[in-house]
Structure P
Amino acid sequence: MKDNTTRQHLLDVASKLFHSQGYQATGLNQILKESGTPKGSLYHYFPNGKDQLVLEVVESSSLRLLEDMSGHLQSDANPVIAIQNYLDRMIERFANLETPDGLTMPPFSLISLESAFANETIREACQNNYVKIEQLIYNKLIASAIPENKASNLAMTLCASIEGILMLSITSKSNKPIEKLKNTIPAFFQ
């Protein structure tokens, strides 16, 4: 594999493992085995080991999520429809929740919860991710002429609702919770 390909492959494998079984339960040996990468390569690309790897997984996942969400929030001038469009995309993405492989855009909840009291640097990276998501939603609401205070509260509520609904969908192995949130979105704006 080429340099960037090997590095990205390690990130992809680590991301899948961190999101499906947790940061603490995932060891470097498992990442090496599943990626088929020599130990020296891992430390070549990630000199600070597992902590650096999880930070980069959070950052790269965050960038993908923000790009995806941004596109959907721009899909319609009406924030209700734009958010519903994003939830439709989530329903597609989470169509197969029978195995962790069905999570093509995993939530940050597991890493966030595990790191909250164990690793301040990782906790901050996860918090920054949520702040960026909330800001993206806030900007959409402000652009839709929603007053600042209401937009701030609503952005936090929507961010929490979306992340929470993912957990409910994953634990129930069903898209029904996402569909219910989608149908409830208009009530948030009343």
Structure Q
Amino acid sequence: AFDAIGRRPAVLEAAAVFQRELSVIAARGRDGAVAVYPLGENVHKNGVLKTTTAPAAVDPATQGRAEQIAAAVLDGLDYIGVMGIELFDMGEGELLVNEVAPRVHNTGHWTQDGCVCDQFEQHVRAVVGWPLGPTNAHARIEMTNLLGAEVEDWRALAAQPDARLHLYGKHDARPGRKMAHINRIL
């Protein structure tokens, strides 16, 4: 593999045998205040996020550990705004950071219909210096990405009483491309 990339500098990641992927959406305001949403549990299909269910079925210690990790990352980077942090649940309470996304994140789209203050509003609040909003969930949500041609079923999906459809307005529905998502209350 090293020869295939022309022996250029690279990072080799070790394989991680994890039980599931979790994600935490967190915000840090201009005043250093941190607000963390409940964890989401992610399922991928063909390397692309398919669903996030939140709040995830985790014990309070796991939620607390994720909150500590999120606060440490946000504070350590002196970051202002919303950030998504994906975590591998290694079992026995161990969480391993898999990805840091310095923006509102697809795994946080469930907050649009599951929280009073969603991640988009929270990002604006953080950036402009307003107090951060509440992050508690008022419903358990399953967010499902519509990939490629799946978006063509939007009319039928929008007619479902338990579904909230969020279209992205993209014109080209290429295979695997995130075109929209649906939030369902569980």
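Coordinate-derived values only; no laboratory data. Note that the coordinates shown come from a computational prediction; the quantities given were computed from them, not determined experimentally. Cβ atoms are built from the backbone, for glycine too; each structure is taken alone.
Structure notes:
- Distance in nm of label points 7 Å out along Cα→Cβ at positions 37 and 61 - structure with the largest value, from P, Q: Q
- Label whose coordinates, when distance in nm of label points 7 Å out along Cα→Cβ at positions 69 and 133 is calculated, return 0.5 (choices P, Q): P
- Among candidates P, Q, the computation of distance in nm of label points 7 Å out along Cα→Cβ at positions 53 and 157 that gave 1.9 used structure Q.
- Origin of the value -25000, where helix-only ellipticity at 222 nm (-39500 (n - 2.57) for each DSSP H run of 4 or more, over all residues; to 500) was derived from one of P, Q: P
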